[in-house]
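Down below are the structures I want you to see.
Here, each number is a calculation from the coordinates, and none is a lab measurement. All figures in this text were calculated on a predicted structure; none of them were measured in a lab. Cβ atoms are built from the backbone, for glycine too; each structure is taken alone.
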Structure I
Amino acid sequence: MNWITKNLKEWQFTLSIGSSSELFIKILYSVLLWSTIKLLLIGNVVWGEDYFILLSDPFSGPDRLAMLLNIPAVRIYYLYFVLPFLGLILAGLLGFHNVFTRIVVWFLFVNLHFGNGAVSTGGHHLIQQLLFFHIFLFRVKSEEVSYLSSLGRFIHHLAYYSIWLQIAILYLVSGIWKLKGDLWLDGSAMFLTLSFKEFGFPWIANTLKENTIFLQILTWMVLAYQVLFIALVWIKPIRKWVLLFGAAFHISIIFLIGITDFGLFMIASYSIFINNDLAEKILRKIRLRRVLSLSA
């Protein structure tokens, strides 16, 4: 109980995770920039009039604001969603963002996501949640002393660790659903996934003739990782190795299965776990390179 009280007090007076939060936003925005520009190349199909999906607008009242691009009459104006989104993302990458811009980024992404449900992944759903929490990563200096600054630092910490918890819950729910079936428990899920030529790469499917002990062990390791992540990620001495395993898993999803957006979104979300000292060093190098490029 004393540990909890101590941390709650520290959260009010010291912002010890400011650099971690800022680096997280930059990395998240970088992947969002790439993903959105990629989809913009076929924007009229994804969000515009040439859509191939069944539009769904099940909500009424304020909830309908999340489904604006599911209204056919609105889809012709999809660029009014995409271009401001890209502009705010670029500004955020340069360090220009505040609570208002972060709210708008979240709102626009929600509409872009629900407007292209057929080409979204679980990573898009996760990013939608993380963008909500990133609204509350208030930039409050530790030396500012006032009720509002203390409240801002406290909310920042709550949002920061809520992002940790959201990622952990995602894995836990995914793992629990896997436990309800047979393919992950009997060790065949990885083999079957890699065997689908339509889903992954044909050359891999042609190489795999039968399930191997290696693929079985890998399947069980991934299952254990997802179920146990919610506990293991809080253990500092092993956190780095836990995250490295997860990063390797998601990199394999990118290169072996071909679900690039999902893999990149998951890896980007891992940046929230970078400790503040390392994050500060990375941000310092980014700022230095920007200064050198401007002066060249």
Structure II
Amino acid sequence: MNKLAFIALLITIPFFHAYSQDNKINVVIIGSHPDDADKQAGGTALEFLKRDHNVLFVSLTTGDAGHQTQGGKELAQRRFSEAQEAGRRFGVEYIVMDNPDGKLLPAIEIREEIIRIIRKFKADIVIGHRPNAMHPDRRNSAILLQDAAYMVIVPNVVPGVPPLLENPLFLYFEDNFKKPNSFKPDIVVDITSSFEQKIYGMAAHESQFFEWQPWIAKTLDKVPENEQERLEWLASISQGQLTKEKQTQLIKWYGKAKAKKVNITESFEICEYGKRPDDKEIRRLFPMLGN
């Protein structure tokens, strides 16, 4: 175990004991890289936290390949520090697992570590990537989560950690890929009031949102130097599109009057391998819906 993984383990040990309150909803958001959880579900995380529920961010890799000039241990350490700062801004713990960026595989040992995390956190909801994402790490992380979905309730799998009594609700992040199937927004969360804080949390990942991703998109020359202007610029490219399908779901979950006032959302698709909830159960697990 290297230094980064050891630090991450030290961070996670004390807080797991705090998440046993029966009236709390425990949400684990698992990305392939540091910054994925923040970008894909940061607003929803804040909506849970506002209501005094519990959220954990996890990155399955160190992110040590995601930059145009830095790499290896130097970048891994930088991204670990960024993730911890992002966690502070969001108000969550942020685990960064010790797997190299670009080389994530659906290995048994990684699956078992995911099972441990989900069990220790007593997760009610687990959110991660769909299996047809562009990046191989994201596709493989989806396989890992799908393979863990049933196993979290099997006592003889990872016997050192007590199994969950029932499957959590597993959800997919939104993406724009159409084949073999398009994303389906089963749950749409209004994050309008949390969006500014989400952007502030995302901005902790300077290496990604102000360097690497603009370089990939050939927009590096458009990144402002001033911190406030950077936040405004990041917000302008992070709002997403409110499609007719999402609007229909907003009306379902919030009612017509409130749906008309929603500007920014995050959407999630239900994974069939976990809990299969009815609408009443979804409202219980997502208490912000309709409020």
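Identify which of structures I, II gives the largest calculated value of mean count of other Cβ atoms within 10 Å over residues 57-64.
Numbers: I: 9.8; II: 27.8.
Between I, II, the highest calculated value is found for II.
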Using P(r) over Cα pairs in 5 Å bins from 0, in percent as the calculated read-out, with 1, 5, 12, 17, 20, 18, 14, 8, 4, 1, 0 as its value, let me know the right label among I, II. II
Structure (I, II) behind the derived value 25, 9, 7 of semi-axes √(5λ) of the Cα gyration tensor in Å, for residues 49-96 alone: II
Of the structures labelled I, II, one was used to calculate helix-only ellipticity at 222 nm (-39500 (n - 2.57) for each DSSP H run of 4 or more, over all residues; to 500), giving -22000. Name it. I
Comparing structures I, II by mean count of other Cβ atoms within 10 Å over residues 121-128, which one has the largest value? II
